[in-house]
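I've put the structures underneath this note.
Read the figures in this text as sums done on the coordinates, not as results from a lab. Since the model is a prediction, treat every value here as computed from it, not as a measurement. Cβ atoms are built from the backbone, for glycine too; each structure is taken alone.
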Structure P
Amino acid sequence: VTVVEAVASGKNAAQEIDALIGGAAKPVITAPGKSEVILPGYNDRPVGLETDFFGRKLINPFLLSAAPPSDGYDQMEKAYQAGWAGGIMKTAFAPGVDIHIPAAYMYQNDPLTFANCDNVSGHHLDRVCKEVKRLIEAYPDRLTGASTGGDVSGNDESDMKSWQSNTKMLEDAGAMVIEYSLSCPQGGEGAEGDIVSQNAPLTAKIIDWVLQVGDPDIPKLFKLTPAVTEITTIINAIKEVFARYPDSKAGVTLGNTFPSLDFREMVKEEWEDGAVVGISGAAVAPINYLTLAKVGNLDVHVSGNGGPMDYMAAAHFLALGVKTVQFCTIAEKYGYGIIDELCSGLSHLMADRGIKSVSDLIGIALPEPIRDFMDLTPIKQISTVDEDLCVHCGNCTRCPYLALTLNDKKIPETNAELCIGCGMCGFICPADALSLRDRDEEEAAALKED
């Protein structure tokens, strides 16, 4: 039994006693080790999270991305019942396209970072269209969309027809938004570069094909990869296309999983086989922060995707200017019910910071989201220890500057001459006993960096 479960059991017992004393009905407790008691007067949404998506009102800015948690009517219904504002059904193509989905396609790098070598749904687009219709009928207040794509064979005539045909199928089904996969880590045939959206002219060409025939009132999102040398080049090429269709509701989804290589025992006897995978979850959040920061001032509608594993990361995305935040890994790890924590956490964060609405939060870090390197303070702090928390493990003596040693009580002592205040000791301390503080005059004078 964990401490959390023990505390929950105590709360449940107190709830039963309170009901007995008060003559109320005995409460229904679904799990002895889990408490679902909400104290009177508690408000888990002190600030409303309603927001706007191309003129459509959303109950919150959180969507499921095109991924396993959105791969079917049943999954989407469960998400909507949990409180998600919408979702993009997993990428699908018209019947006749051969779909290859590897077995055991999920990988895990660490508890908060997954990876996969699966690129599309095993369902064809005709099935997805039927499910889109059903979802919209059952949940008209949610943003139901779907992801698709088309051929990239180098034959423009046939390639264009595939992108346009898939677009019309989803529009006819009533999709509220259509997303186009231009960023699969596994790439596409004929692309200059491993991934379609690494090629600005090819990306612009495909977007133009779609907007030529697409209903301008049905939003289109074009999903891009962050794995480019300079994202502004891609965005500027896209904006030139958007300018040719000023009445079309269009934007981008940015970023995505990040292309990488993972190893697994498969066929080779000499060594493990490598598979191209897309990393998702916490490890890619900083990559996508930087990508979004570079795009935030370019006046393009962005739906953020790739990385957030808690409400704070989602808030950073919104602060960088995205209109909605898409999630995959967080729902896979914690289940659809995590939406409650995302919404409650974001709402309380906004209340604490005096932010009155999601629209006020969106873009709050702009126009200068990145502090210039030369503006980062050179004033060095120094390591300090909370002796009551120290567990005397000695991890801190791994300091790369050799600034920490243990005294006779196995408490770390800091050499002010050697410590440059990098903060590494705090990261590797298992008890959070180490932190940084400002130097006094003597410690500041002792520091030697030459």
Structure Q
Amino acid sequence: MKILIIGAEAAGMSAAAKARRSAPDATITVFEQGEVVSFGACGLPYFVGGSFDEPGYMAERSVEQFRASGIDLRTGHRVERIDAQAKLAVVTNLASGERFEQPYDKLMIATGASVVRPPVAGLELANVHFLKSMDDGLALRALAEQDAIQNVVVIGAGYIGLEVVEAMHHRGKQVRLVELADRVLAESFDSEMSDIIEAAIRRHDIALHLGERVEALEGEGTVTQVRTDKGVYPADLVVVATGVRPTTEFLADTGIERLANGAIVIDEQGRTSLPDVYAAGDCATVWHRVRQQAVYIPLATTANKIGRLVGENLCGAEKAFPGTLGSAGVRVLDVEAGRTGLGLREAEALGLDVKSVVIDDKNTTNYVPGQAPIRVKLVYEAGTKRLLGGQLAGGEGAVLRVDTLAAAIQGNLTTADLGMMDLVYAPPFARTWDALNVAGNVAK
């Protein structure tokens, strides 16, 4: 059996490794247009900020290690198009320019996502950077280490944008964050959590501009200022973090089912609408356990899980992914924020009969040094009180409490169950009644 995988990051290499173990006699070929494989871009802001110095830590295994395991991994190769009827891929060797056809019996598409380039003049100027690839990280870190780089403007207040803000603040830069929406993390968190993050940003003397549109990046060859609809700001460095979109343009003529943003629609087994073609990772949808629909939530955790599952299914298994909850977290300076399941706005948009509760508590017992506030929000069915979603923000321990909520949602537990759940207590970690217990008991 000939297995072909397009893309060698989280989902693709998880699938390749699992397929290699599941079908020792199969021929497994992986094409990757870059030179770095099994790369975790989640570490880039922390590398840029100086939290660690070895970029290789962001790659789980090397090209040589994968090849030694019997996987024909070819970097510097770009797949131009797929002929699903003939079961072959048209591939270009980027070094030689050679173009050839590669047949397959089973195909997996794991091409990930690309940065969204906003319609703003000046993106081509020097010292304007995105942060997605290893090369991006190396270039941005080199600039961040220069004393001449002082005024840093970050465009976009999503996860990456906020992590870059923290990284540049850690480097001692004068940081300015510009966001088109009226609050940070507007697509992921409810406003009660955004409030806590925004307060932390302002508390650290970082300029926060909400509801402001960037119109142009200006300078003679190198960026020197950012112009918005409300002002002009000095900039030695601009980092654009305005989101990602699935890298699936090469599939446009295949008829494969995709969402409006280009994400490949897959079922619970990772299958696409084309026969013997699977997909996973940031190029594909994922089934949402609560929403009961295909959604686009590009997360490394989901990419690895569905990639592993697809690796088995390429070899004849019929494993099914139970669905995502969209669990995610972020640290911004001295606060954490995490979420899982549905936010209130999402639940109401789906027409669900829901209630919510928000409580403010502390993360430890009063006499423990470093005690910090923690805020909890629960979203639950009005009648049954079954948990549908939860969010936390505040001091240390906030994000990991989200794991408890994810398990509760997956187990169809109610707010009453959460209220009496036997959670860990010791003074450095929680109060006798943990904040989650309190939230569950307050829910009416």
Structure R
Amino acid sequence: MNVHFISLGCPRNLVDTEMMLGRLLEEGHTISSDASRADCVVVNTCAFIRPAIDESIDIILEMTRWKKEVEGRRLVVTGCLPQRYGTDLADSLPEVNAFLGTGAFHLIGDTIANPLDRARMFLPPLQNIPGTYTGLARLQTTPPHMAYLKIAEGCSNHCTYCIIPKLRGRQRSRPVEEILSEANTLVKAGTKELVLIAQNTTAYGHDMDGDDDLAGLLRRLARIPKLTWIRVLYGHPDYINESLIEAVATHKNVCPYFDIPIQHASERILKRMGRSHDISYILELFERIRYKVPDAVIRTSLITGFPGETEIDFTQLVDLIEKVKFDHLGVFTYSDDKDLPSSKLKGHLDDQVKQKRFEYLMKRQAGISRGNNRKYIGNPLSVLVDKAAEGKDGMMIGRTVFQAPEIDGIVYINGTAEPGSLVTVRITEAHEYDLAGDII
């Protein structure tokens, strides 16, 4: 069967999609990049926050129209949306042949082959989500020189605004040797940059017997020949210790890039969020990182408009970003749903207030980012070339060690080079989020 995939949401979802693609290829199916030529479309959904839910539903509805155009077409919906809404979702979308929850990806081949002969909704227990991928095929969909490497599944924290434990279960770390084996396979195939991902990468190993942790994993990955960069996303401040900071500081191919979502600056709001740290701990952590790793880049994510957030709380948030001057900052407005513990809290804010606060934070951060970027003007930087700039002859697009794929800015490169190559670029322009320069 000819199958077309649509993968929505984060890189963790993308890896799930790649695993399903690999399984289907092993079972003899073909993969199409064009839905109009496909017999079946699989939509791997995200349901983390309301905008992601809306996008998933919009895409599913679009694909129901695709299905009706030709008799016999099949539509399968997988991932977090069916896991979150179960039979209610199935009842509202009778056009969909089958739904697979997050613990049912291994059923994708069977489901596509016989979607009308079985129950429409498959929601196995969350512990069925594999914490190990030994022997499972994977079709990489990112550029050959960059790959995401999932090191754990699930999350054991209990933040009141977060649905992830319900969708993915408790944390289950992959065995070190299995991760190393996959990393070696990817590097031998041409990967130059490995981006480590999980719901909470910095908690890696805490659920396993023995001494395995993220610091030890980084040290072993750093020894892989021809691996240019190792980047870590989705950290948690409570799990960052001296050993991890030291591992980043001492290995040249470990990017000095710390992705540490802290969510808020008000201690009152942090407690309502179910976060166990206070802001003094956060500030001290950032100081330690910048002392031990002088060229460290710090990225964080914040939530504004959380229930009960007052003007005083919001001012503390503004003061924090002015004080820390984050290299990269993502801001989300609080997204409510009745199945979240935070939904039961008092003091919900209206959407206009949340949006106004979001825009104010992003405006302040734009100025900070522009100032941070200006320090690179005139300096030579190592840049990993990603691709040619669309519609611009003689220009490429790439990233430095302080720019993660998809979520941070980019470098516009005047000159030509092979995608996947590492070039030296002298920076000539600095913008809010992007840089530009010439190959030297």
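Values for this structure:
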item: Given 0.30 for FRET efficiency 1/(1 + (r/R0)^6) of positions 201 and 273 (r between Cβ atoms, R0 = 30 Å, to 0.05), calculated: source structure among P, Q, R; result: P
item: Computed -0.90, -1.22 for log10 I(q)/I(0) by the Debye sum over Cα atoms at q = 0.15, 0.20 Å⁻¹, for residues 33-152 alone - originating structure among P, Q, R; result: Q
item: Read-out distance in nm of label points 7 Å out along Cα→Cβ at positions 25 and 169, computed value 5.9, structure in P, Q, R; result: Q
item: Ranking P, Q, R by volume of the Cα convex hull per residue in Å³, the structure that comes out highest; result: P
item: If distance in nm of label points 7 Å out along Cα→Cβ at positions 105 and 209 is computed and equals 5.8, the structure in P, Q, R; result: Q
item: Origin of the value 2.2, where distance in nm of label points 7 Å out along Cα→Cβ at positions 137 and 161 was derived from one of P, Q, R; result: Q
